[in-house]
1. To test your reading of the models, identify which of I, II gives -9000 for helix-only ellipticity at 222 nm (-39500 (n - 2.57) for each DSSP H run of 4 or more, over all residues; to 500) when calculated.
2. With relative contact order in percent (Cα under 8 Å, 6 or more apart) computed per structure, which member of I, II shows the largest figure?
3. Out of I, II, which has the highest value for FRET efficiency 1/(1 + (r/R0)^6) of positions 20 and 196 (r between Cβ atoms, R0 = 30 Å, to 0.05)?
4. If you work out FRET efficiency 1/(1 + (r/R0)^6) of positions 124 and 180 (r between Cβ atoms, R0 = 30 Å, to 0.05) for I, II, which one comes out largest?
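Where a number appears in this text, it was derived from the coordinates with a stated rule and is not lab data. Just so we're clear, the structure is a prediction, and the values are computed from it rather than from any experiment. Cβ atoms are built from the backbone, for glycine too; each structure is taken alone.
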Structure I
Amino acid sequence: MHAAAPQSKPVYAPLVRNADGLGPVVLACEHASPRIPPEFGDMGLAPEARLSHAAWDPGALAVAEEMSRILDAPLVAGRVSRLIYDCNRPPEAPGAMPAQVERFRIPGNENLTPEARADRTRRIYEPFRDALGAMLDARAPAALVTVHSFTPVWMGRPRDVRLGVLHDEDARLADALLAALDAAGAPAARNRPYGPQDGVTHTLRAHALPRGLANVMIEIRNDLIADAQSQRAMAELLSGALRDALARLAPSATDDDR
């Protein structure tokens, strides 16, 4: 009698929408889902925490999917809660598998062994990284745009920012998008409510900067995209502003002296 072969653990490949899209950008939504696969149990969390902003970016995927439609843009989105692995963090970052997010303690991430961290990296982060990299190489878009949302209240303090336009070393698209949003009557804040100093620009640094792609990270206050109507309206606003921004950027986008 032969022992049963051990079952391999599942790999959590990202969601890919509109893979054949021919628009000028590739979209990414790293924190698209609150899903915690059964193998991880409840992570020691109450239901409130498992569905909170700590676990995902509410509304971001719906906005990104509508932007994908409007812009005919490929979209790569995470399928697993960022509490299991935050795909906008490198494996060595503590925040990749955080033990604390704002007021939420994450027992399932406490005292993770190096082997456990490596296992999650292999099965969640690397498939996302590889899929996004392959999409960028296949499409050679004008820009990489990542879509996020943030909570209106952080550590008990209300936030006055409605829209954030974030960038790292390359501010070309951020500059143009800020100008386009201002012209559209929807001014946004630069590098707020987070910025590069908070470690939130990993996807831009890992994928856009090495390829010389214009890039930007968009942060939307999540109470502004709480239903389908507001999500569509936000997607239309951002898509129009991105088109305007790319047009503003066009003369300098291939400037070798940038």
Structure II
Amino acid sequence: MTGASRRALGAFDTTRPNIARINDYFLGGKDNFAADRHAAEELLAIAPEIRAIATETRSFLGRAVRFLAGQGIRQFLDIGSGLPTLQNTHEVARSVLPDARVVYVDNDPVVISHGRAVLPTDERTAVVEGDIRNPRELVEDPGVRRVIDFEEPVAVLIFGALHVVPSADDPFRCVASLRDATAPGSHLALSHLVFDTRPEIARHIEEVYRAVLHRPEAHTARNREDVLRFFDGFELVDPGLVWLRQWRPDHPLHARAAEKIWKVGGVGRKP
């Protein structure tokens, strides 16, 4: 755990696991606690490939952001961004467009504190506390508005949040609200775990997430057809909603055994 994370603790309960820090553990990071590691190991015991899924998600983020910047998108709203790691959104976007503007959003105070300590905080970057389940508050947040002009096209990135938003919280409404708040020419890029090829583990994975979320009634397991609904009102960019390894791979060989990484991803454009 870094000094930035320690400073974030205060009265924060480190005995409760958190999705962002669980993902940090999967990626080999050090900004996690015993409770996070315990939950992560529970998930790995069910499906060891989850560690590879976390890595492939980061790779997909890089390819999607490079594509979007290549399309001239200069504004990025990264929701559920998690702890900073290699090739963060602003680094990828600015390798294509040096003036790209990026807002990182997360609901974990450790993530927020650490992000503000290590990420650039200038007129083109912000780290904001927010939640995908409160889209209106997120869009109206002064920190977001300082960087993002919603009258111009913006890329909304949701790579690690939706698969842990319970159906009772209506994640489809949340994404639709963000869509309606953005200008024509904006894009949605997202990834989501699906259980089309692994239905036998869905219940077990969901039980772990229920414990992490403290939502014993929560239903989060979805299939590809469910995830496709998030793109209502968008035009899917080729190759559509596919296994992560199949989305514009840097080399054709990288798409081998794509179904072993049972997470789908896609990019859509708002007409």
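1. Corresponding structure: I.
2. Max of relative contact order in percent (Cα under 8 Å, 6 or more apart): I.
3. Structure II gives the largest value of FRET efficiency 1/(1 + (r/R0)^6) of positions 20 and 196 (r between Cβ atoms, R0 = 30 Å, to 0.05) among I, II.
4. II
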